[in-house]
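What follows is calculated from the coordinates using simple rules that are stated; it is not laboratory data. Bear in mind that the values here come from a model prediction, so they are computed numbers and not experimental data. Cβ atoms are built from the backbone, for glycine too; each structure is taken alone.
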Structure P
Amino acid sequence: MIGMEDKILQAIEALNQKIDMSVEGLRNDLNQKFTALSSLVQEKAQILEALEHLKQVNKAENDKMTFDLTELNDEVKSIRRNLSTVELVTANNWSDIIKLKAGK
């Protein structure tokens, strides 16, 4: 019986060694996958930061263009008012010219 117990203990010990090797292999595999995923997450975070910066730059440029367009719009309105004044003065001048010609 003692021989049988030794065989069982040896079988259990061999089984435990196989289990330990399998667990170690799984642990190494998981560590490699975790490292790869960590690198990927870090890369995506850097891309996200770059995109956030680009968004801020684009917003600043867009705000400047909006300001410039508003300024341009005000200038066009001013030019139109001045042109209307010039047209009115020109019309009055023509009227005066016609009156002067008629008086001769």
Structure Q
Amino acid sequence: MKEKSMKEIQNEVDQYIGQFKEGYFSPLAMTARLAEELGELAREINHRYGEKPKKSSEGDKAIEEELGDVLFVLVCMANSLNIDLAQAHDLVMNKFTVRDANRWTRKEEK
């Protein structure tokens, strides 16, 4: 399976949402939905790696799927606000490589 670029992902989500009269939710509603999906991800990670075991009545959910849900809502929010996530990523990486250049202990080069 061919890897998709962020632009392709954003276009795919936009085409999907574009099928429906309702379109994108408001930024506030999507922020709430993002928080909801992040909570589901946190719950799954806590079950798998934390101290809180699942109830016997709870089914298995893949962390991969929960991350996908978070990504989908994030892409919806970016699309609705006309934000190119690849550019947003570049801005953040530049910030980290410049501002935080000496913040962390680097591994020894071999």
Subject >> Rg/Rh (Cα atoms, Kirkwood Rh) - highest-scoring structure of P, Q >> reply: P
Subject >> Source structure (of P, Q) for distance in nm of label points 7 Å out along Cα→Cβ at positions 46 and 78, computed value 5.0 >> reply: P
Subject >> helix-only ellipticity at 222 nm (-39500 (n - 2.57) for each DSSP H run of 4 or more, over all residues; to 500) derived as -20500 - corresponding label from P, Q >> reply: Q
